[in-house]
1. Among I, II, III, considering only distance in nm of label points 7 Å out along Cα→Cβ at positions 134 and 214, which has the greatest calculated value?
2. Comparing structures I, II, III by distance in nm of label points 7 Å out along Cα→Cβ at positions 94 and 198, which one has the largest value?
3. If Rg and Dmax of the Cα atoms in Å, for residues 70-149 alone is computed to be 16.2, 52, which of I, II, III is the source?
4. Work out distance in nm of label points 7 Å out along Cα→Cβ at positions 118 and 206 for each of structures I, II, III, then name the structure with the largest result.
Structure I
Amino acid sequence: MDILSIIGILLAVAVIIGGNALEGGHIDSLANGPAMVIVVGGTIGAILLQTPMSVFLHAIRVSGSVFFPPGLNLNASIDKLVSWSNVARKEGLLGLEEIAETEPDLFVRKGMQLLVDGTEPEVIRTILEVELESREQHDLQAAKVFESMGGYSPTIGIIGAVMGLIHVMQNLADPSKLGSGIATAFVATIYGVGLANLFLIPFGNKLKSIAMSKSHYRDMIVEGVVSIAEGENPRNIESKLQGYLN
C-alpha cells in the first residue's frame, strides 16, 4: 500500500474543508448536486469521446496501483537471475525449462522460454524490448486518460458556473431562487479546479511514475536474460544488474 497517496488525498480534502471552516463557511455550502453532476458527468463524457475503449478500461484497471503499486523487488529479481545463470552454466539452458514453466511473471516467463528454445541473444533482446515498449506505451496511455480528465475538468467547471449565472439572471425577479443559482456557479468552479489539481492530474503523474518503474524493472530483466544467453559469468551478471538499483 502506498501510504503517501492515501495521506495526500486525505490532506487535500482536509485542507479544503478546514479552510472553508476557518473562513466561517459550512460543509453544506460545498455540497451541490447539480454542480457535481455537471463537472463529473461532463468530464467523463469528454474523456469517453476522446479515448478508445481498450485504453479507457485499462486506465480503470490500473488506477488502483496508485494506492497499491506493483511489488517490484529488484534485489530479489537479481538473485533469481543470478541463480538461473548458475543453473544454465551447470545444466545448460534446457535446465531452465521447469523454472520457466513455474515463473508467475509473464514477461520473465517469455524471456526464459526464449532462453530454453536456444534463441540468439540479440533476437531475445529485440523480442523482449518490443514487448517492453508496447507495455510501457499502453501504461502511459492509461496515465494520459487521467491527465486529459484533469484538463477538461476546470473547463467543465466554468461551463457549470456560466449555467448557474444564467439561472440567476433568469430569476432576478424572484430572490428565493437566486441562492441556488449562485451556489451552483461558484461550487461548480471549485469542483472543476479541485478535481483536476487535487486528484486527476496527480493520479496521471503517479501512474506515469509507476509505468516508468515497471519499464526499469523489465529492462533489467532483459539485460539479465540476454546475459544468461551469452553465457556470462554469474558474478559479472550480478555486478551488472546491481547498477539498476541506483
Structure II
Amino acid sequence: MNNTVHTIFFDVGATLRVVVEDPAFSEQAESRIMELAGATCSRQEFFEELERNWNAYRKNAKTTLLDVSEMELWTQWLLPQYPHQIIAERSALLTKLWRDRDGRRVPRPGVKDTIVELHHRGYRLGIIANTITEHEIPNWLLASGLSQYITTTILSSKVRLRKPDPNIYWLAARAIGSQPAQCAYIGDNPNRDVDGTFAAGFGMMIRIEDLNNPSQEKPSQNYQPHHIIHEIPQLLDIFPSLQ
C-alpha cells in the first residue's frame, strides 16, 4: 500500500456497475427513442443510421479525446436531420434510453458496503468516467445513497475531456483537493484507464477484471497496474484505515 494515497477515484461502467441483458427492456427503450424522435421510417432503417452516426462520433471522440454534451451529441451527431429544438429538449432522456438499449445497469456485489467502509476509513472518494450521460450517474449515486460518500464526480460529457488524457485526472484531483500522487484510480479498461492513470502521476492504479467477461481491449504497452482485483470488496484488503 502506498501510504501517501488518501483519495480514491472510481470508473463506473464495468467497474462499479455492470450491464445485465434484458431483451424486453432494451426493445422498450428502442421504441421510446423512435417515439421521442418522431421517426417515420422502419425500426431497422432508423437504428442502422443511428448506429452509423454513433460509430462516427465514437471514432472522433477517441481520436480527439474530447466528448460533447448530451444536447450536442443528439443534435449534431446522432440525429442531426431531426428537428433541432425537439431533439435538444429531449436529449437527456434520449441518452438514458440509448444506454438502456444495452440492458439494465446494476451495481457489482458489495459496491455500496465497500464505498461506505472506505469513507469510514478516512478516504476521499470520487468518480472519473468517460460517459455520454450528464445526469444518469449522479442520479444513480443519489438514489443508491452513495452521493454523500462520493464527493467529486467528473464526467467527460460535462468537462469535455476524456481518459486517457491526464487533464481529466488532474481536474478531478484539483476538484477534490488532493495532489495526483495522493490519488488512486480503480477502472476496468486495460488500456486507457491504465495509461491515463500513470500519465497523470496518480499514486496507484488498480484494475478490476471480470473473469467471466474479459475486456476485448489490448493491455497497455507502457504500464502495469499496481493491483488486479476481481471483486470490489477486495479493495478493503488494499486500503487500510487512515486513522
Structure III
Amino acid sequence: MMDILSFIGLIVGFGAILGGQFLEGGQVTSLINGPACLIVLGGTIGAVMLQTPLNVFMSSLRMVSWIIFPPKNDSDEYINKILEWSNIARKEGLLGLEDIAETENDKFAQKGLQLLVDGSEPEVIRRVMEVELDAKEHHGIQAARVFESMGGYSPTIGIIGAVMGLIHVMQNLADPSKLGAGIATAFVATIYGVGLANLFLLPVASKLKSKIHAQAQLHEMVIEGVISIAEGENPRNIETKIRGFVS
C-alpha cells in the first residue's frame, strides 16, 4: 500500500522551492547545475560509503522503497493469526501448529511457531525471539542512519562546492565571461546541499525509523502471543493482552 503522505510531502517540499523561485521572477532552470550536483551527490555518497559497512549500505538502498511503499504492518491481521494459533493449540495441542509453521510467510512468526511445535519452554522462546528481534531492529536502525549521516554530510559538501565555485571565480577575474558559471556553482551547490539534507535525507531517515519501530512493535506482539500460547492461556485473555500493543 502506498504511503500517500510521503509522496505528497516530496511534491510539496520540492514544489515549494521551485515555486518560490518562479514567483520571485527567477528561472527554474537556473537551479540546474551539473558540476554542483556532482560535487554534492558524489561527495555525500562517497563519505557515507567510507563510513558504512557494505551490508548496512546495501540494506539502506533496499529500504528506500519503504518511503512510498512501506512493508505491510497490519496489526489486526496478526491479532487474528495469533488467535487462530491459540484456538488450534487449545483444540489439537501444540503439534497442531506444525503445518501452519511451515506455511507462515513472516519468518519471525514462523520461528516462534516452530519453537512452539518443538515444545520449547516459554522462557526459552522469549529469549530466542527477543535476541532475534533486537538484532533485526538494530540492523534496521543502522540502515536508517545511513540517510541520517548523508543528511549531516550534504550541507558541508555543499559548502565545499560553494568554495570551489568561488575559487573558480577568483581565478577568472580577468575574464568576466567565466564569472557567471563559477558564481552559479557556488550558490547552487549550497542550495543542493542544504535542500537535499532537509527536504529528503533527514526526513527519509526519520520515516524509516518510524517504520522499523512499527515492525518491532508488531513482532513484540507476536512474541507475547506465542509465549501466551506456550503457557496455555485462554484465547480471550490472549486477545486482551495483545490488543494492548495496538495504539
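No lab work stands behind these numbers, since they all come straight from the coordinates. Keep in mind it's a predicted model, so treat the numbers as computed, not measured. Cβ atoms are built from the backbone, for glycine too; each structure is taken alone.
1. Numbers: I: 1.4; II: 4.0; III: 2.6.
With respect to distance in nm of label points 7 Å out along Cα→Cβ at positions 134 and 214, the highest-scoring structure among I, II, III is II.
2. Largest value of distance in nm of label points 7 Å out along Cα→Cβ at positions 94 and 198: I.
3. On the way: I: 15.5, 54; II: 16.2, 52; III: 15.1, 52.
Label of the originating structure: II.
4. Values: I: 4.9; II: 0.6; III: 4.2.
Between I, II, III, the highest calculated value is found for I.
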